[in-house]
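Visitor: Each in structure tokens, the structures are laid out below.
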Structure I
Amino acid sequence: MSFHLPFRQIHLDFHTGPAIPDVGTEFDGDAFAEQLAAAHVNSVTLFAKCHHGHLYHDTKHPARHPGMKKGLDLLGEQIEACHRRGIRAPIYLSVQCDEFAANTHPEWRVVSPDGKLAGSPLEACWHIVDMSSPYQDYLADQLSEVLKKFSPVDGIFLDMCWDQPSISTWALAGMKKANLNPEKEDDRNQYAHQVAMDYMARYKKIVDQASKKHTAPVAFNSRPLWNLAEEKKFLRHVEIEALPTGGWGYMYFPLNVRYVRTFGVPTLGMTGRFHKSWADFGGLKPQAALMYECCQMLAHGARCSVGDQLHPRGILDGGVYDLIGSVYRHVEACEPWCENATPVTDIAVIRAVAAGYHEQPGNANEGAVRALTQLGHQFDFIPAENAFDTYQTIIVPEGVIVTPEMAARLKKFVSKGGSVLLSGDAGFDAAGKPVLGDLQGAASEGPSPFTTTYMRFAGDLAKGIAANSDHVMYERGLRLKAKAGAKGLVKIVEPYFERTWEHFSSHFQTPGDQLSPYVAAVQKGRVITCAFPVFKAYGTHGNLASRHLIGKLLELLLPEPLVRVTAPSFVETTVTCQDKRHIVHLLSYAPVRRAPNLDIVEEASLVRNLPLALRLPKAPKKVTVQPAGTPLPCKYRNGRAEVTLPELNGHAMVVFE
């Protein structure tokens, strides 16, 4: 059994509490599969076990849902119905969320450092179980039963697999055996991580042994994707759960897919059909939002998955599948230009590692995604140990520690014609010396005494911004000067004084006083050192001056970017390559904040007469707009194929071949 990751998937939640009395009573297998097929779905993840800990197949296990009538094998009937229609049906099991096990074996629950059990019995919440307890064996038995009953399985999806610290009896014994001190938070976290690594290895082995050719994929969800280098060995594909309105936001997927795709593993993006988040029954997002999210997945070389939740009685919502079908019809039409398409990029951004599953908003990684996407650059996020030689420019954002080994690789990269942008503290070591030495041509006098300073752009660097204004930089930078042979870029105006309780002026930062001897950036050849944590600044404040500075510095380092597009900043441009084709995906959607912490896309944004110039080694034989197949006139000049797209209203693929 070979594994191919389908493009049009559904993740069909079925977390159903024991008080629901009529589970599956209206399920009709033929109608179920027909509705999925009509919505152009070719894979649906189905539930063997939910967060409530209940099972939905014919089993003698006491965790079988009490509201499911005797003899009903809901999961089995779902799988059989899907397979009759050629629809793939991976199987879902919840891991650390298991209400039945937590209630039956309260001693298996996670214990926090203050001695309390995770989850209050007086709240509607999940009570988390400890994977170092006998629960791990309990789940292994459930997994083995599912694999035996439904062999050969199309895949296994194991959810809620984060690193969970605990000081339960079993966790304490495990830490003692591992010579870890449970009184130390770092040691508790280290042990929790090792427990997760061990049970992922164990469960993958169980799945592999049940699959003769070891081809059934296993997905471990709720894992931090930045740890993929260590966890890739457990995976045949990666699923990026990212419901933009469910707490992930519209930056989570593009940031993480640009990282995940560099590992060469098939990738799936997972959004939801909900207005808000999981189990938002009756909450249906606008069609434009779902179209945007799925087309963004295609644009980054990923497959699509839409999250839904099945009604307890086993009925799919007709309106939901009308919505999904309207989007998946377009996805299916796009597949010929997306199958085996790989991203093409100029720039690598070394990912600043942040702890946890979700990074806090306003970090350097998010700022880089926002700025570079809005500037139209083609870029990946890469781990620090990755090779640089496939890129033209390396960005080292603030927060990245440049080790001597990395510095040597960066110097070699520059010697071969590459360029480097170092931002903020990434440009200097703990002693304040430039990490690339004389290559940088920069000297730091340490952190500025002022929280905020002002940038004064001039000449070519002022094009595109108000040249007669001093522009605030909201984040504290370094006092940077250019050495002999280097050039200072953008002058700095310092304020009268630092704003404190002792002396302040007006409502916000102190106004600028006079020009200082310091600069915002220093360029020496193909290396630029920026005085500010400019990516964090843009991620936190979103001010145009920060993005403008990033754009102008990159113009100096990368004068011939892969693609040039003259379009509003909300238009997203990505380039992929497929055999002898280059495909430029264009997305024209603008999320709008219509509620606190909730961005909404209600319609596509129409853009007319959009100029596009793609760097190619020779003139293409033809250019078309897909999936419509419309031919597009093209001129080839100075190493670029130049076209003008008459209209962009949502998603389009401009194909050069």
Structure II
Amino acid sequence: MKHLTYILVCLLVGATMLMATGCKTAKMKDADEAYDRGEYDKAANIYHRIYNKLKNKEDRWLRGEVAFQMGLCHRQLNQSSRAAAAFQNAIRYEYEDSMAIFYLAEALHHEGKYKDAIDRYNEFLEKVPGHYLSQQGIRGCQLGPKWKQEGSRYIVKSAKLFNSRRADFCPMFLDVNADQLYFTSSTEKAMGEAKSEITGTKNSDVFFSKMDDKGKWTRPEPAGGELNTDQDEGITAFSPDGSTMYLAKAVRKDAPSSIEIYTSQRSEAKWSAPVKFEITADTLSAYCDPAVSADGKWLYFSSDMPGGQGGKDLWRINIADKHGTLENLGDQINTPGDERFPYCRTDSLLYFSSNGHPGMGGLDLYRATLQPSGKWFIENMGSPMNSAWDDFGITYGKGESGYFSSNRGDARGYDHIFSFEKPDLKIWISGYILDKDDEPVPNAIIRIVGSDGSNQKAAGKPDGSFRFDLQRGVSYVMMAGAKGYLNGKQEFASDPEEADAEYNVDFVLAAINKPQVIEHIFYDYNKATLRPESKEALDEMVQVMKDNPNIKIEMAAHTDRVGSDKFNNDLSQRRAKSVVDYLIAHGIKADRLVAHGYGKTRPKTVTKRIASQYPQFKEGDVLNEEFVKGLSDEDRAAADQVNRRTEFEVISTSWQMY
């Protein structure tokens, strides 16, 4: 949990002391009263001095009680290692409140000591079966190592320019231009001289930084005007136009401190004195962590007011018309733990922090996406956005980048600002556009239509190569075409996994001005019956006709040199007709097809592709009867196989165009 002033007060409201009333020294009374006021730093110091003086055996029970109270102070101050040590001592001295076990589990969880934390959570569950936060804590401890190992594409870095030696937290961009960043800090440069007895640091002020003409952030300075005071100014949020600021403000009263939401108006570079934003007549509850919806209509905030799920809940209220619009965000988002720091990126995308959902420790960042059904889909943002420490207060700038705050790596529990960026996935598809003789088709055009609604066009290079980027998890239909060639189509689906990848797809285009062999067409021996293994090639031919709806073709069949002219002419004619009949049966109009059997009258000329398959032949060799007779038996068989073929040739490109 966050334990800076504005947070501490929010956690304090409604707290009660469980200590026994007898045998209290004056110093103990001072410590108790300081704790009741939320002055945790002061109370911790007093309890520590008392603890060190209790050395007698008869003081054992009181030593356990003081250790417990000391643990509560360190817990509130976000000093998990000190809290763990204190609660361990409370248990060692047999302090009766079993919450010491839960708080110890929570502190160990916060330290990333997942195995030890699970043991303590289970120990507490034996005493309080079904305890929700313990169950969720165990779940988080089980998932934490997995999230850390898996990581994510987020790149997280310390935003050193914005960070001081004290607490710096909850960055927020002024508007969509993302060139002014506001945040809260208890740096020594904050107004006033007095140190807070709650945190031991100065009360927080609002600071800001601008981006200069070179895209560099300027050194932070206090927000101008009447905004900052010697009181505690906390989290900021802004109307979409950046003219109104909503801020949490800790107001000191006779009773314990409380958090309320105020507004301030911007005039040029100065902010007006804050004015309280009235939410309800309830003066006992805390109202903190303001956020404004993307359309500027709703104020989201965190509160422990009655009617929630327990702890701090996320609520919202209509800014212009408050009457009757106050609503809790419900039990999908809110838990018996604390839900804090909402951030509305769009009307259906909400970010927040919680210690009630399974997490890596402390507060974790979550993304909630509103589904068409009205339900929220909630995701832990994983590592490195989350850590075993508190991670909260996110804001997005341009694209998938922005800032958030965390106290990771700071033993004093101070929060600091971190930048994050999620680089675009690099998903490429590349390949070559070739003709059926393996020659490159230069300067082809590829049209790409995606299932996400995208429609783009890319040009191939003179060597037939192409390369362009895609999006993950999208199905594409790609059509390649070039002058003098039929169109070729490919379908492709990119992997939904978040990882860089490059895929390869080649197009083979059929030239219009020469016959094209259809590979893998097989007939029964000396018959015209198509064999089943021909189906794939024939179906591809059907698709070619559909992809090129204005062509008319001649389907030609050829035989080898064996047999009489009459036999071969008749056999090849029947084979050509078998192919045409198949195409007609699969939806191709009969008047787009001509069957012609050429027998052995058109021996094949060896192409570059054939030469690569049959290196015994040279490109340009004509496999006529005279040439074949001069070959070895093995090479004659290969030549005969090349000559036995089914081809198609385009005889018109204007079928039904007029």
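Visitor: For structures I, II, calculate distance in nm of label points 7 Å out along Cα→Cβ at positions 47 and 295 and state which one comes out highest. Don't skip to the answer; put the middle values down first.
Guide: On the way: I: 3.3; II: 4.7.
The maximum falls on structure II.
Visitor: Supply the structure label, taken from I, II, corresponding to log10 I(q)/I(0) by the Debye sum over Cα atoms at q = 0.06 Å⁻¹ with the calculated value -0.54. The partial results should precede the final answer.
Guide: On the way: I: -0.38; II: -0.54.
Label of the source structure: II.
Read-outs: derived from the displayed coordinates by stated rules, not from any lab. Owing to the predicted nature of the structure, the values given are computational and were not obtained by experimental measurement. Cβ atoms are built from the backbone, for glycine too; each structure is taken alone.
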